[in-house]
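Chemist: Below, each structure is written out as structure tokens.
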Structure P
Amino acid sequence: MERAAVLRGARLLVAVLWAGSLWALGYVAAPTVFRMLPSTQAGEIVGALLERQAWLAMACALVLLVLARFAQDLDAKRKRALVIVVVVMLACALVIYLGLQPAMARMREAAGPAGVRASPYWTQFAAMHGVSQVLHMVESLLGAVLVLKSR
């Protein structure tokens, strides 16, 4: 098998791993956990899953950027488009992981045992959660573009 084909296959596998993990977590695992457990417990579990997802996103982005750099099968326009998609997806993941999740965790902790819904932080928490969901949706939709651009 020639080197270009191996790199193309690796690029596609990493893209599918990243996009698939976003889809599985956001549209299968998280809703299921929230349906089966009290919201406080579910939030802790999904928060831990989102942390792992962020690390996976960072690793996949790094690998994809390296693979794109050495891609012999992509013209400059396709390579640029692939890099832009990877960078925007990574930005979504980092805003969620480094910005929104820690702030939301502090609000949950400050709310105490009654939970964030019964606290004065609820409105701010709900807004941050909504932004987080939108960013996850954008990242997961771009994941489909990533898979298609990685072929």
Structure Q
Amino acid sequence: MYYVNRQGIESRLACIPDLAEAAGALAAHWKGTLLEGLAQERALHLALEIVTDVGSFLIDGFMMRDASSYEDIVDIIAGEGVVSAERGAALRSLVSLRKPLVQEYDSWPRAELHPATGALPELLSGFASEVKEYLRRELDPWDKR
């Protein structure tokens, strides 16, 4: 029997609509101000943390192989069929921003709109849908929706 922290997963997935809305608004109205740059950094950082947190909960709960890096978290959940290969590649690209955002923030180009910002709404909503479907499929097999 698996112990999957569904509450932890659901609470993080519940952050996605607000984050997606903010990222979409930033991308649609980008002027390159300092405030927008800082907001973009935070949106990207929160997005990748949601992906890695949820991925870690899934890896732990379903006893998947241990991850060796943040990118590996995404590779594992894509390999296990939690997310599609295509979405996995996009999530891996997002997660690869962690080091520049967290460790190299002094050289992050704040005035530039990062391409991932505009992609966040669809990427994150699709991620949430695929995670929920995986949980339903693996934990509620009698539910034939």
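Read-outs throughout are calculated quantities, based only on the coordinates presented, and are distinct from any laboratory measurement. Remember, predicted model here, so these are calculated numbers, not experimental data. Cβ atoms are built from the backbone, for glycine too; each structure is taken alone.
Chemist: Computing mean count of other Cβ atoms within 10 Å over residues 43-50 gives 16.4 for which of P, Q?
Modeler: Source structure for this number: P.
Chemist: Given a computed value of -22500 for helix-only ellipticity at 222 nm (-39500 (n - 2.57) for each DSSP H run of 4 or more, over all residues; to 500), which structure among P, Q does it belong to?
Modeler: Structure of origin is Q.
Chemist: Ranked by FRET efficiency 1/(1 + (r/R0)^6) of positions 27 and 75 (r between Cβ atoms, R0 = 30 Å, to 0.05), which of P, Q sits at the highest value?
Modeler: When FRET efficiency 1/(1 + (r/R0)^6) of positions 27 and 75 (r between Cβ atoms, R0 = 30 Å, to 0.05) is computed for each of P, Q, structure Q gives the biggest number.
Chemist: For relative contact order in percent (Cα under 8 Å, 6 or more apart), which structure out of P, Q has the highest calculated value?
Modeler: P
Chemist: Still on this structure, I have one more. For Rg/Rh (Cα atoms, Kirkwood Rh), which structure out of P, Q has the highest calculated value?
Modeler: Largest calculated value belongs to P.
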